[in-house]
Structure I
Amino acid sequence: DYYDDNRDQFFTEEMIDVAYVQLAKADLMSAVDVTSEALQAFYTDRIDLYTQDEQRRIAHILIAVSEDQDRNAALAKILEIQSELDAGVAFSELAKSFSEDPGSAAVGGDLGMAERDIFVAPFETAAFELASQGDISPPVETEFGFHLIQLSELEPATVTPFDLVAESVEQAYREETVKEDYVASMSELDEMAFEDSDLQGISDQLNLDIVELTGQGRGSTVGILANAAVKEALFSPDLMIDGNNSAVIELNDGAAVVVRVTAYAESMLKPFEAVTKEIETTLRQIKASGLAQSLALEVVAKLQAGEITRAVAEAYGVEWSVKTNMTRYQSDIPQALRTQAFALPKPSASAKSIGIAQLDDGDVAVVSVTNVRNPEDSPIAGMENQAIAQLLENQLGGLEFQRFQSSLQKLGDIQGQNF
């Protein structure tokens, strides 16, 4: 009796009706009273947020202190280079000739544009004390050795005018204004959710709409049920069985909800009468699949015995298809067929290589590989290759498969009700 043996297949999904209120920071922000004076004051107080820091293009010459070159030797060498600079030799040429920084020497010591907090402290202090483009520092000692530093280019700090950032200033002003109110409202919402037996009092007190969703299962992703924490709360015994409100659940940085279950339908076994047609269909499919497998085995036996493929296909009233030059990743051939075809051994001169493939749609295919060509085999070019391929398709076939769909459609209906 299929129904009794497979009862777990015929249970309804447990379902709930959901109600919730949502506190959204965006709603509080939209209610903020904004004036031009307030925005201008907010902008001025936070002018650093709208300021592009000073940018400097820095170049340097490094003489490293190492095992092969002690501190005194490195200092003497950097002082010699400084003398060359004083004599008018170009900084970039001296950097190319003498700098021991492999990353910048070839480009004249250039380190690119930089802001503060990029370099080690002594280097940065000296670099940002240079006042004018072209200025060169005295020797500066760091953990790497001695440097001469040049200010190659200077871009002063710039303040973005208010008019260009007015929209972002207003957004930031609204967010800052409601920050404390939002936290306070969440705290109040959480307290009321614990104390109240429904959502109506919360809705009235905080002016929040009650939203309802009906007929939701564990697999639902409708609205807030896409949130894992919400779903976990809704299907907990505390809400689903006891009927309590949830605690506040934060959906993201700007929204929080309190949810409750307003109706619960537990999972129940469907009566036999309600699933009779479903069972009949399933049993037909099982019987058809078994028959298809049996037919496939018969076809394989006949082909292995040497019977002609086309004649066998016609005898069973099934579709016969031929594919030549099939590749492992040919998308117009079902994957199960390709997998089976390339898993079969290479056919011999006197025998085909035959197997069975179970297709995704429930059909069964017999796969017969008649020839295998490796990539290194000498190809036949142009029209001659096409002509031979056409001949093979018409007469022999590279991949032959018989699908049993038409046979399955001929199966008789199942009679009776003893399942």
Structure II
Amino acid sequence: IPGGGTAFANLWAQYYYLSLYTNFTFFLNDPVNGDGIEQTDRRWLTGSDVGYRQTFRILDREGVLTAGLQTRFDNIRVRLGTQQKRSSLAITQESDIFEASYSPYLKLDLQILPWLRFAGGGRLDVFTYNVTDRCGTDCSVRPNGTASDSISSGKANLIFGPWAGTEFFMNAGTGFHSNDARDVVLNPSATTLTRAIGYELGIRSQPWTWTEFLATAWLLDLDSELVFVGDEGTTEPRGKTRRLGTELSARITPVEWLSIRGDITYTHAEFRKTGDAIPLAPQFTAFSSVTARLPIGLSGTLQMLTVGSRAGTEDNRVKLEPFTIFDLVFRYKIPLAPPTGRLEAFLSIRNVTNTDWRQAQFFYESRLPGEPAGGVSDIHFVPGTPRMFLGGLTWFWSA
């Protein structure tokens, strides 16, 4: 486009299907048939991102201005019921949902001074919900109706430097999360789009060409937290929360064929009104990897993931178990090239040390046959995967 502008358009589509059988509380609510839950979710998702990007100069300073519109449409059929040994017992909810969002946005990247750059923008998100009950009078919950809501968001980033390979940055911005469309039409007074506000300060340094270090401190406030409810196997909105955290990371390439990476995060998360802990919120996490690449096209990566102990309840009296697992990944670039692109074979060994670990953990009441009618409070968990081998062939190409 004349004048240095660029028009862009991205379109996408996705089909999603979920069939899930669960039983979170065993025989707590139904001592005869059990508390089995059956969920199905079929949906088509389509969306777009179209816009225009223009470079410009003002007072001899370079900038880029982008204006665009993002859209997303979800056409959904969801069904919720009870089951015993994967045989349906009753339907409690079945709905058709059409959810649409329209999001115009504006972004600006401007080099204000040789040592100061601004990047920021704003957007407006408009959501519409249309829920149609397909269950009839037999269902205990029958959401039906339409609703709409909108929310504006903004972000601003200032980057200072670089000086001696080091730059400083600060940013602030707002975001949101949307609640379930069925809850929105059932309770019109409830908050549809929940605000989030975040702030961050950081430093990024590359003192030598083979090293890069990053350190940040951040704060995130949510107007409403979604907390897991074990009795229902779902989440419910709770009060306002605050997270304070810091992150340290390093990238080192001591020689051309060897790369080392490390990331450490620490987060303090609490409800703002009471100071109670946010259940399941990670406190300490660490990730590291070492990658070696050979001239013959073979590479290997050993990586480690650690998640520390975290609160299982709001009063912090129950702690969930930490874990550390190691994975090993080999990749080989096959010299036999296809007509376009390239072929790559891979072998992944998950949980190399075959560690017993808990992938997901929750604390709530459940009941087994013979236990008290009111149930027993305990930690419930999903076992982590044992040592597993995964291999395949990947074809990379570009149109």
Structure III
Amino acid sequence: MDELFILTNSPGEVSGWVRPVVSELTLLGFAAKISLVVLPCQYASGMEAEYGKEIVGARSVFTFKELWGRAAAVKETKRLVLQLGGDPFFGALLSAKMRCAWMIYTARPRWKSRVDHYFVPDAAAEDRFMLQGVRSDRVTRVGNLIFDSAPECQDPDEARAIMGLREGEEAVSFLAGSRPFEYRDGFAFFSCAAMEFLRKHPNYHAFLPVAPTVDERLLIEGLDKAGLHWEGLSAAEEILWDGPGRIRFIRGSNFEAIKASRLAVAFPGTNNMQITSLCVPLLTVIPLNNAEDIPLDGIPGMIPMSIPGARQLKKKLVYWYSGRLKYASLPNRIAGREIVPEHRGVMTPSMIAGLVEELVNDPERLIMIVRGYSDISPERGAASRIAAKISDYFSQSSSG
């Protein structure tokens, strides 16, 4: 049986890239077997494989190590490696071992002698490939996949009704991300910030959308560590406290919660782009309170924390990298200017509450943030374009 291997790595790529593409392939009646391959990644949550099993259309889920032991070239069977995230090195290895074609969604022209086809997100990336001498017939500009993972700007009144907001009530969404180093303490941190804000604004509620790749045990550990009380059985459903307004954990209606909110507060990540696609004002915060716990790429990320002085060294490296990074939020990085406010450094929940209060009390500023989203060109359809190309490849008569 023909087979498509989709390589991916961390939570954002699985939910923001893989799921939309597999959904589009399913709509096309794609006949080849789809196998999801989870790559090693320092940003992984550990729940990617479990979440991958829930994606309709994906028949098998492997780690790269599991697949490597059984991968081999098979005659009379057409195969393709489609890489949607992760180090291209793994795509090069797997496609070489199985002697099959390799296509990749990326913004940078790497492995030019090995990649059969590139899918790129925008015109800037397309120009970059042309300047590097990559033939135009090997490149397809498809758009940003993340936009296909979130619904289009819907009616906020409908979202408010779904979330149970009554007339005169407002909400703020706090998104603690999908990577363990973020959400382990992030949900508790944002819960405390919500308490500070709600005490001054009793007509508000707080939503805490939980990504599908979050390990609920780590979430609860973080709440318990912070001394917070919560309601729920196997998962936290709501923070129990003595102030006004509710602080609810949202699962399954994440996008509705964001759309119903006056403001969304988030760490940098895939959800930043999803928030912009919903036309909701965004505040990006980057707390560096536990900088030594933030993963780093390359050799610095391999430093064992057991070595004396390693934690202090890593903290300095994180601050150094942060100082060199002009923008952390994806909308700002794509636009090349600050369209959503960013705040970096050691932070307290009170500081976050103050930033939220400042924004919700400034309607003109909120409007300007959303207007700035026009610089991003949120074109949809990347998943369908990739799916069409993949389907065409498998429909060709020659075997790979």
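If distance in nm of label points 7 Å out along Cα→Cβ at positions 87 and 359 is calculated from each of I, II, III, which structure is the one that comes out at 3.5?
Details: I: 8.9; II: 2.9; III: 3.5.
Only one of I, II, III returns 3.5 for distance in nm of label points 7 Å out along Cα→Cβ at positions 87 and 359, namely III.
Have a look at I, II, III and say which one yields -11000 for helix-only ellipticity at 222 nm (-39500 (n - 2.57) for each DSSP H run of 4 or more, over all residues; to 500), as calculated. All intermediate terms of the calculation are to be shown ahead of the outcome.
Working: I: -13000; II: -500; III: -11000.
Label of the source structure: III.
Name the one structure among I, II, III that Rg and Dmax of the Cα atoms in Å, for residues 135-246 alone of 28.1, 79 was derived from.
Values: I: 28.1, 79; II: 21.0, 71; III: 17.8, 63.
Going label by label, the one that fits is I.
Rank structures I, II, III by mean count of other Cβ atoms within 10 Å over residues 191-198 and report only the one at the top, that is, the highest. Working shown, then result.
Details: I: 14.5; II: 17.2; III: 23.1.
Result for mean count of other Cβ atoms within 10 Å over residues 191-198 over I, II, III: largest is III.
Any read-out appearing in this document is the output of simple, stated calculations on the displayed coordinates, not a laboratory observation. Given the structure is predicted, the values throughout are model-derived calculations rather than measurements. Cβ atoms are built from the backbone, for glycine too; each structure is taken alone.
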